[in-house]
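Asks: In the part that follows, the structures are each spelled out as structure tokens.
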Structure 1
Amino acid sequence: MLNEMLIAGFGGQGIVTLGKLIAYAGMLEGREVSCYTRYGAEMRGGTAQCTVILSSDAIDSPVIDAYDTVVAMNQPSMTLFQNKVKSSGQLIWNRSLCTSEPDKTGIDLVGVDATTIATELNNPRIANMVAFGAIAVKTGLFSVDSAITAMKKRFTRMTQDMFELNQAAVKRGYEKCA
């Protein structure tokens, strides 16, 4: 098993947090992991990317030209990276912030209204957690239980109310894509 994944969006969307959570959930499932990030010059509003590799074997190199899974949290990321998805791969995209449909064919297209669902939960900033649930179900790389455990371990200072909100977002993303 090998999945090379790119998560991309703009600064402030929790792209790096999402990547680290995916890596942690993968570790909980007994996978080898690699996770690295790239940022634009701006703090908020610039580009943010995170590459995550989950594998059942040792990972040779984190440098990747084409991805099994691309998660695009905004239109510029989808436009830029949809053609980096391998022919058998999948594009998971935030339909709420993308103004057009992907034009890549021959791949699995998974549109998730991540920002809309997060807004319905009264916090649009947790769209990344909605995407986390969608990624769990659509890739099959880790269970929703591992996703929630990863959140619990990673967000040690989070209030119980905020944890429950994030957990609800993960579960909604999972349910919408199941």
Structure 2
Amino acid sequence: MPATAKLIPIIKVPDPVLRKVATSVAEITDGTRQLLDDMAATMYDAPGIGLAAPQVNISQRIIVMDCGKDENPELFKMINPEIISQSDVLSVLEEGCLSIPDQTADVERPAEVEVRYLDENGKSQSLFATGLLAACVQHEIDHLNGVLFVDHISRLKRDMILRRVMKEMRQSASSN
């Protein structure tokens, strides 16, 4: 982690920024690169495997992810990522979210995706992802579109999860 990276508070549901469609990044600046470093530091500190800019109250199309093993990190910094192809084959993985703390659910998504994005130097990149990485990149791109993982599960399960989160937030607020 760069010495200048700082942690940013993570926004939790029901904050409305999580439901907004994020705007594209028109120009990659030193501020953009600093945000990527800060987001990576925040993601690792949480700890999580992905973080989208709306989760730190910045409505821009920026994500960071690292689905590598602890001894073999694989950090992706993506600006304006978009899924350009996806498999018809679906897979189910358990997902959680730093903006919906301590809650998980099985989510069905395409098993493979190809993503095009800009790196921190403005160079066009593409990533072919399978397994956990595919689920993670889809989850983070969903954030850029105002979609949460709970939107992919049944209404009953979604309502139960969101009620639990709201109850825990009320309890922790009243104990402080």
Structure 3
Amino acid sequence: MENLENLNITDFLFVTVPALLVFFTAYTLIKKFIKNEEKNKLIETRRMLQKEVLPLRLQAYERLTLFLERISPNNLLISTYKPGMKAGRFQKELINKIRGEFEHNITQQIYMSSNAWQAVRTAKEETIKLIITASSSVNPEAPGLELSKGIFTKLTEMQESPTQTAVNEMKKEILHLL
């Protein structure tokens, strides 16, 4: 009887141990396969998303580059000035135009990096500050051209215009996108 019990346990172990090894090997291989499939699907989803989002991101950078060009002092002064405009009114028009353009493009920030968006915001704020600083030395009733001269004087004191700094930052960002 003892021999029979030993034989049954031995037979049982001879059958069970290889079956367990096969089961755990199959389990491990299937688990790795499923994990790789999930990873591949994630990569493919990201690739498809990138393919769809990249044009939107580039469009956002284009729009904000256009915004920066519009608010650059050279372009802004020319597009805003009207003959006979007084310096005080000219200042308000310049600042209102910058703020209006900014608000029109504010949604583009969702497609940009935080650094690029901050550069755009800083350019807007620094350009407004430049206008306010220049207007502080000009009588509000003086001709608007006096304010223009003051702005250009302050601008020449800077190494680089705030808008150009932001454009340069966005160019760096675009290189990383491509």
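Asks: For structures 1, 2, 3, calculate Kirkwood radius over Cα pairs in Å and state which one comes out highest. Provide the component values of the computation, followed by the final result.
Replies: Numbers: 1: 15.9; 2: 16.6; 3: 21.2.
That would be structure 3.
Asks: Hey, helix-only ellipticity at 222 nm (-39500 (n - 2.57) for each DSSP H run of 4 or more, over all residues; to 500) derived from one of 1, 2, 3 reads -29500; which structure?
Replies: Details: 1: -12000; 2: -9500; 3: -29500.
Value -29500 for helix-only ellipticity at 222 nm (-39500 (n - 2.57) for each DSSP H run of 4 or more, over all residues; to 500) corresponds to 3 out of 1, 2, 3.
Asks: Computing Rg and Dmax of the Cα atoms in Å, for residues 35-130 alone gives 14.2, 42 for which of 1, 2, 3?
Replies: Details: 1: 14.2, 42; 2: 13.7, 36; 3: 19.2, 72.
Here the read-out was taken from 1.
Asks: Just checking, which of 1, 2, 3 has the largest value of distance in nm of label points 7 Å out along Cα→Cβ at positions 75 and 123? Write down the numbers at each step before the final one.
Replies: Values: 1: 2.8; 2: 1.7; 3: 0.8.
Greatest value across 1, 2, 3: structure 1.
Read the figures in this text as sums done on the coordinates, not as results from a lab. Bear in mind that the values here come from a model prediction, so they are computed numbers and not experimental data. Cβ atoms are built from the backbone, for glycine too; each structure is taken alone.
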